[in-house]
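Several structures are given next for inspection.
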Structure I
Amino acid sequence: MLQSVNFEGLLDRDNKARVIDVIIDRFAMSPDVEALYSKGNSHRGRPAIPFAALLKIWVYGWLNGIASSHALATEVKRNVELMYMLRGVNPAQHSISDFRTDEHPLLHAFFEYCRSFTEEAWLLIAAEDSTSGERARKVDFPVASETIGALKALDATTLLGAADHDDSSKAASLWDTEIERLKEKVEKLKRQKARLNERLRKMMK
């Protein structure tokens, strides 16, 4: 069962997912950031998925060239790095897609946070007697430094302005095109049948 998974044992010390995990969890600790999560402020429907989980999914995707919510939803179920960061949270594809579409203020706040985050800030976290500090100390510093640089390089305008390359949407579009083609073929066959029936009727007079 999922509860028995040793998440800490899933990744080596040189895995960048450990750095993403700590930085996003630290970002999420701010009450001001929590207030930006529009889904979290809604009192309707089921409890909102923690925004930190959805943010980890997208940041992981951006750093690894995955720009499709459909592909990310698949990775959530099989990718050990995402399993480590999400710790049992398993959002549906529509939740992943909606987060990137609906939460631009929160995402812009994260990009700004990354631009101001320094190696010194990482070392301060690692020195803490806290869960974040314990996790940070398990990361080799060169890996942390490289990942911090990659996060700083993320471009909000490009990433948030691009379309969600949702493979399922492409498949739906292709399916719609095929349906239209078949409808046209059926109409053509109906016209041919009508002409044949008319000829047969004339021959029988």
Structure II
Amino acid sequence: MRPGNEYTGKEADKFVETIFSRLSALPQSTNVIIRGDSGFAAPKFYEMCDTHGVDFLVRLKANSKLGKLAETALVDCPPKYEESKCVYHEFKYQAASWGKARRVIVCSTHTADELVPWNHAFVVTSLASEAPETLFKTYRQRGNAENQIKELKCGFGFDKTDSSTFARNTARALITGIAYNLVQLFKQLFVSEDRRSTISSLRFSLFHIAGRIT
């Protein structure tokens, strides 16, 4: 844990690098692709992935330079006001803080009857051959992590950090994380019907203990 006033992506490269070290120690080989939101958009993070040979898809915050590059690429295919349209394209881009130019894929969308011609979504990636549309589909699957966070908070009380000391809240969060992982292991070993079951349904169907109110 860390204070709530720190930026979400602070030292993300160091955090993820520890995971790479553990994965490299496994007996079987692993093919890893990191998908991250704009909190991971930092040159140190890209360089760390390059060092470990790990591919990544990271969302970029829009800026004027990215916007101009996207608009230039679409100059020959203006959208019709009354029709929705989606165009995937790409270009090379190097921010001032980057050590080299990188591939940026773009999803440009126009919503029917909207005055704004295009809305652009930018993702920087180390993957060189896959089509932009395919990579965007892969990137959007990162939303599955939101369901896991929701389960941690709603099913295990991960967000209950109401103690007056940082150390107690940290200990509580660690215990909650251990409980979550134990339940995931339990589902892998003993729940064959639907391993997507939430802890709430498991409590009701498997862990429910009868009681009597007196």
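Identify the structure, out of I, II, from whose coordinates mean count of other Cβ atoms within 10 Å over residues 48-55 was calculated to give 16.0.
Working: I: 21.1; II: 16.0.
Computed on structure II.
Comparing structures I, II by Kirkwood radius over Cα pairs in Å, which one has the largest value?
On the way: I: 19.9; II: 20.8.
Answer by largest value of Kirkwood radius over Cα pairs in Å: II.
From I, II, which structure was helix-only ellipticity at 222 nm (-39500 (n - 2.57) for each DSSP H run of 4 or more, over all residues; to 500) = -12500 calculated on? Let's see the in-between values first.
Details: I: -21000; II: -12500.
Structure II accounts for this read-out.
Check the numbers for distance in nm of label points 7 Å out along Cα→Cβ at positions 24 and 88 across I, II and tell me which is largest.
Result for distance in nm of label points 7 Å out along Cα→Cβ at positions 24 and 88 over I, II: largest is II.
Name the one structure among I, II that relative contact order in percent (Cα under 8 Å, 6 or more apart) of 14 was derived from. Don't jump to the answer; show the numbers that get you there.
Numbers: I: 27; II: 14.
This value belongs to structure II.
Output the label of whichever structure in I, II has the greatest value of distance in nm of label points 7 Å out along Cα→Cβ at positions 16 and 184. List each step's numbers first, then the result.
Numbers: I: 4.5; II: 1.7.
That would be structure I.
Which of I, II yields 13.5 for Kirkwood radius over Cα pairs in Å, for residues 56-127 alone, as computed? Please list the in-between numbers first.
On the way: I: 13.5; II: 12.9.
Comparing all candidates, it corresponds to I.
Readers should treat all values here as calculations from the given coordinates under stated rules, not as data from a laboratory. Owing to the predicted nature of the structure, the values given are computational and were not obtained by experimental measurement. Cβ atoms are built from the backbone, for glycine too; each structure is taken alone.
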